[in-house]
Structure 1
Amino acid sequence: MTQHALISAQALQQALQSPGTDMLVLDCSFDLADPAAGRRAHASGHIPGAIYVSLDDTLSSAKTGRNGRHPLPERATFARALAALGANAGTPIVACDNAGGMVAARLWWMLRWCGHAAASVLDGGIAAWQAAGGALETTAPSARPPGNFALRDSLVASVGHDALLAQLGSGERLVIDARAADRFRGENETLDPVGGHIPGAVNRVFRSNLGADGRFKAATELRAEFAAILGDRALTSVVSQCGSGVTACHNLLAMEVAGLPGAALYPGSWSEWCAQPGAPIATGG
């Protein structure tokens, strides 16, 4: 099957029922306020055959106090983890969650970071699966034999703290912050020790990408909304960030859906930025 950035619940159901399918569904349900909640939710009911992967474990590496709350693992480490889960070079991988695609988008970006094009996000998540008549199961999926997933050239771009800091104020980059507006302004900060945002950044809350039904808005609508932010900027000059490099991927996924690929991720995001001595910080709107 041709795989796009988003897959509907109906299309996923059909794909999983196809004889001989190698599709792998990875459930990354998560709650930032209760990191164990996602694993509990998966155990209480998940898409048949779905394997749980944790944001704090598989999708992140160890924290040092300076590298953010959810630092990326090494690409090779992540690739080995995927192979151990049974992913092969051509396996279609679908990311899902119970958090509006928040963590599923991070997994989607990481798969493409490893050069894996056959990656998509279940549009509307587990709620959409159930709304389409999909059943959930509580039994653990059968272990797949180890796969041959290996690194290929990255399909996405990223930018580190030092490079972004060096370009600050030059107009070379447009930074889009995916956090809630109050956190962007430096108010009601509950996750990081310092409130505020990267000077010059603009705010695009990631949940703005979703409609009332919890699914992504139509591509035309997303394109118009992002165009109002981007103006005539080259997409390669755009950087997406958030609190810890998670919801920033949601904006990148929305841009992909809108036909606006090419923006870079700042993986460390605000939690890394504000942890650096003397970090420039802005507050307010």
Structure 2
Amino acid sequence: MIPLAKLAKLSPRHRMRKAALVLAEIEKRLMGHFSSPVEGTELETSIFRYSYGLAKLLADEKEATELVRSAAVFLSVSCEREFGGTELSQEELARAIDTLRHALLAATGQAPADWDLIDPSTGLLDPSSRHVFPGIKVYLEDLRSPFNVGSIFRTADAFSLEELILSPACADPLHPRAKRSAMGATALLPWRRAALEDLAGDAFCFALELGGEPIETFSFPVKGLAILGSEELGISREARELCTHGTVSIPMAGAKGSLNVAVAFGILMYAWTRSIQGN
């Protein structure tokens, strides 16, 4: 952690940027992202005292926004509770730190992307611990956004997909943006690349696309392959010909009438896995 005396000598904007980085590291430690235990150690005391000193420094920052100053005051008051004998849990401290950190990011023009947020999961990710729905697979046809591909990997792991299959032109799951939005799921979920012709013969192949059977009445297969088309063009004619089990759609009432493909995939997987569990 940067010494508070050194932080105090920086320019206001530089100080707030550095403070946001320091608070992110403190928050990760409190959430268990490091192997060293925190509770009941000298480190725990140093974290409280450092957080208190940093909060007091930022509360007096004249060039800070009102949101930053109020969040800093809240953090300092929270730490004073701990010093006064009223126990403050690590979760409460982490939440107060998180509020201040995001206030600092906003004040310095650093709007966070999804992959900048701290993942609440901790420890090593073990592929062998995954529960899997056997035979549940999804084919991504020519998705162009690494962010969408990574998000789909994360959702696929959450809903126990057996395998993701990517078309040759689909965005790379190992692209930095995909890996960031996947948050480790690319290392957990089996995946491979395959051309459409390699999928021929799958008995229960269906598409997620506009104009199909509403998702609440669609007859999901217990085992099967769902095809998701590109963000711009949807599924191809060749892919549609493979979908002998039909097309499922998500009813929408909005003026735009469309969803981000990764969001639509999450809705699909929720409905599909619920259908399987109900059989």
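Can you spot which of 1, 2 the value 15 was calculated from, given it is relative contact order in percent (Cα under 8 Å, 6 or more apart)?
Answer for the origin of the read-out: 2.
Starting from the value 20.4, 61: which structure in 1, 2 was Rg and Dmax of the Cα atoms in Å, for residues 9-176 alone calculated from?
It traces back to 2.
Tell me which structure, out of 1, 2, gives 15.1 once mean count of other Cβ atoms within 10 Å over residues 105-112 is calculated.
So the calculation was done on 2.
Which of 1, 2 yields -0.29, -1.12 for log10 I(q)/I(0) by the Debye sum over Cα atoms at q = 0.11, 0.24 Å⁻¹, for residues 57-128 alone, as computed?
The read-out was computed on structure 1.
If percent of Cα pairs over 32 Å apart computes to 21, which of 1, 2 did it come from?
It traces back to 1.
Can you spot which of 1, 2 the value 5.9 was calculated from, given it is distance in nm of label points 7 Å out along Cα→Cβ at positions 25 and 217?
2
Assuming -14000 is helix-only ellipticity at 222 nm (-39500 (n - 2.57) for each DSSP H run of 4 or more, over all residues; to 500) as calculated from a single structure, say which of 1, 2 it is.
2
Every read-out reported here was derived from the displayed coordinates using simple, explicitly stated rules and does not represent laboratory data. These figures come from a predicted structure and were not determined experimentally. Cβ atoms are built from the backbone, for glycine too; each structure is taken alone.
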